[in-house]
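The numbers here are math on the coordinates, done by the rules we state, and not lab data. None of these values were measured; they are calculated from a predicted model. Cβ atoms are built from the backbone, for glycine too; each structure is taken alone.
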Structure 1
Amino acid sequence: MIEDIDSNVKLTLSKSQSIFDVVQRLEPKVDKIDSKVMDIDLRTRIIRTIQRVDKQDYHISDVHNDRVYVYSKQEVAFELKKENDKCELMGGYLLELDDEAEKLYTLDLAKKIGGDARFALGGNDVATEGTWVYYHSKKPVPSDVQWLPGEPNNHAAGENCMAFRMTHNGLNDFPCGQNARFICELPLAP
């Protein structure tokens, strides 16, 4: 009887070792498949995100921190609601800078697009002068986001919108309603 138990244990151990060997051989292949599935998922999310963007009217960035940035090609008489509505139709909202790193990334793309136009964002102090918030989320503009020196200054008591001022390479306040291009932020679709 002990010999039968010992034989069964040896057979079980032998089968376990074989299964373990197979699993070890398959593990790198499974990792490669998993990586490819993740890549396909990301590509699918990107396609879902940008499919609503009219490429004749907008420049589209690469993916950055699970977001795509869309830059209008034409200047408009910039109005927060009207331009934010355009962004919402694409699945996003006017750019909201979360930090200085996002500002530098999006400003760099604006420079690459070129021109001396201003690129408007979602920041504004329409409700309370000097209190900068984002149009879409109503969150305050983070204090670590750096403006150009001396800005925002509400020059001539009417600068309530935020933009990249390309001729000075940074953030500036300007009068809502003036001509500007604008930037939408589109989180990747699920």
Structure 2
Amino acid sequence: MNIRWNIFLAVILLVLLSWFYTLHREQPDLSELIKAPESPEYIGRKMETTVFSPTGRKQYLAISEQVEYFAQDGRTEFHRPIVYVLEETRNSPDSAMGQSWKLSADKATLSKNNMLNLDGNVIAQSLLADSRLQRVETERATVNLTTQDISSDTMAKINGLNFTSSGRKLTGNLKQQVATLKEQVKTHYEISNQ
């Protein structure tokens, strides 16, 4: 009978020890499951997004390796973006939208008021063959996607029909094909003999 009591007490002791162990075991950290306020609402990889104006016309097309949207302040961050700015094609009876500019950079941030801040190896390439302003290269630039105004406070290089200019503090408008350099400007003209 003594052996039975010892086995019975050993089983009760094991049950109590297991219960005690489960009470004092560390709980899994649930904070990893709760989204921090400064973290993105969503992250997308290899995204292609078409944005429409309030009137229903396509405004621009954005393609990116990675997109992060932050709902707290309404900004969207792009990694290695390519943005195609769209405008009505000329001489088109149905007012079709065509790509007029291709913007690319290492990183970009789009604010909720359509200001695109491009950072690192910024290139704005005209997709229209007859554009007076063909290409803009700089390290950082800001583009208003509604008005197509562009500005930069870093060294910029502009290529146009028969000219190349470089300088600081770029301002301009992609739709109007106009750009102004304000400091340290150097321009080279190509004169063709016709």
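What the table shows:
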quantity: FRET efficiency 1/(1 + (r/R0)^6) of positions 35 and 75 (r between Cβ atoms, R0 = 30 Å, to 0.05) - highest-scoring structure of 1, 2; calculated: 2
quantity: Structure (1, 2) behind the derived value 0.55 of FRET efficiency 1/(1 + (r/R0)^6) of positions 115 and 139 (r between Cβ atoms, R0 = 30 Å, to 0.05); calculated: 1
quantity: Given 120, 44, 27 for Cα extents along the principal axes in Å, calculated: source structure among 1, 2; calculated: 2
quantity: For relative contact order in percent (Cα under 8 Å, 6 or more apart) computed as 28, the structure of 1, 2 it came from; calculated: 1
quantity: helix-only ellipticity at 222 nm (-39500 (n - 2.57) for each DSSP H run of 4 or more, over all residues; to 500) derived as -4000 - corresponding label from 1, 2; calculated: 2
